[in-house]
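J.: Please find the structures below.
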Structure 1
Amino acid sequence: MIKKEDFIIRTVEQNDIEYIHSLNNSDFRGEFQEFQFESKKSLIKQFESDGMCSDRFQMLVVEKDNLIIGLIYISFVRTGLANIGLVICENQRAKNLGTKITATIIDYLFNSYDIKRIQADTDINNAAAQKVLEKAGFIKEGIMKSYRYHHGIYNDSVLYAVVKNS
């Protein structure tokens, strides 16, 4: 568990599954996020298998005032490389929380794992997410053409990365 003044980041608990499943919709994901429906059964199976915290993938919960306000996704692509994603409840956006959470995850990964590079990407039209990534220390590296599929169309995506100073 990571405790900060404004929020807590923790692993998923069994009693979170119902709520996480309720967030599994395009409204929570927002206008720019990809969305693939996961059944409650598949979430339970994954939780029972690895607690959603394995060597390849972690789902973490962001909590504020004892309420889940977001989900963090970490994919360990290969040695030294992780991809991250963050989704925050709409009523918690535009409060600088995204930047604080993202910076906390950067520190967590660099200090807890043998990670050299952390990547994130976002829809080319998602200016708010781009601002969060840049304020958290990510550098824009380029555009990935027709990379994201959501709401029935393919969109370009902006690739960002932060590299650990050695």
Structure 2
Amino acid sequence: MALYEITLCKEDMKFSSAHFTILESTLERLHGHNYQLLLHVKAQRLRAGLLVDFSVIKQEARRLCASLDETFLIPSRSPELEISQQGGEIELRCRGKRYVLPDADCRLLPLENISCECLADWFCHTLIERLRPQLRAAGVVSLAAAVQESPGQSGRCEEALGPA
């Protein structure tokens, strides 16, 4: 059985964000990355010689990247992070440190941590959720997202679409 794949990694499928990662024994200092998004889409058949219309996927990927650009990323599902929002500010407490940031500069993500792997998972699942009808109509069997935080360092998540 043949399996076809397209890869999308456009110059504008990127975002610049700040974060810290909660490691097993320490908490990283605040820092940022110029992230790049890479997508892989697989299907078992082509329609009219195409796997799927690139523009639909690129448009949604760009929208998601723009929603994270120039923000401080916060993992709202971290068991170690205390988060409170009040008066236009977000207060974070973790391992003896306290951060207070303008609410408008932050993006709470339903993740356990802010890592390449977790960001890849968020992109993968969010794209599938938003594009499921178009992906199913094209016969897509899986979508993978990779998030690169620096050249040669990335995390990847691949999700099967499952039966129709």
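A short reminder: the numbers here are calculations on the coordinates, not readings from a lab. Just so we're clear, the structure is a prediction, and the values are computed from it rather than from any experiment. Cβ atoms are built from the backbone, for glycine too; each structure is taken alone.
J.: Say we calculate distance in nm of label points 7 Å out along Cα→Cβ at positions 58 and 82 for every structure; which of 1, 2 gives the highest result? Working shown, then result.
T.: Working: 1: 0.5; 2: 4.8.
By distance in nm of label points 7 Å out along Cα→Cβ at positions 58 and 82, the leading structure of 1, 2 is 2.
J.: Suppose distance in nm of label points 7 Å out along Cα→Cβ at positions 18 and 114 works out to 0.9; of 1, 2, which structure was it derived from? Could you put the intermediate results ahead of the total?
T.: Values: 1: 4.2; 2: 0.9.
Considering all the candidates, the number was obtained from 2.
J.: Once relative contact order in percent (Cα under 8 Å, 6 or more apart) is calculated for all of 1, 2, which comes out largest? Write out the running numbers ahead of the final one.
T.: Working: 1: 17; 2: 25.
That would be structure 2.
J.: For distance in nm of label points 7 Å out along Cα→Cβ at positions 42 and 146, which of 1, 2 scores largest?
T.: On the way: 1: 2.4; 2: 1.4.
That would be structure 1.
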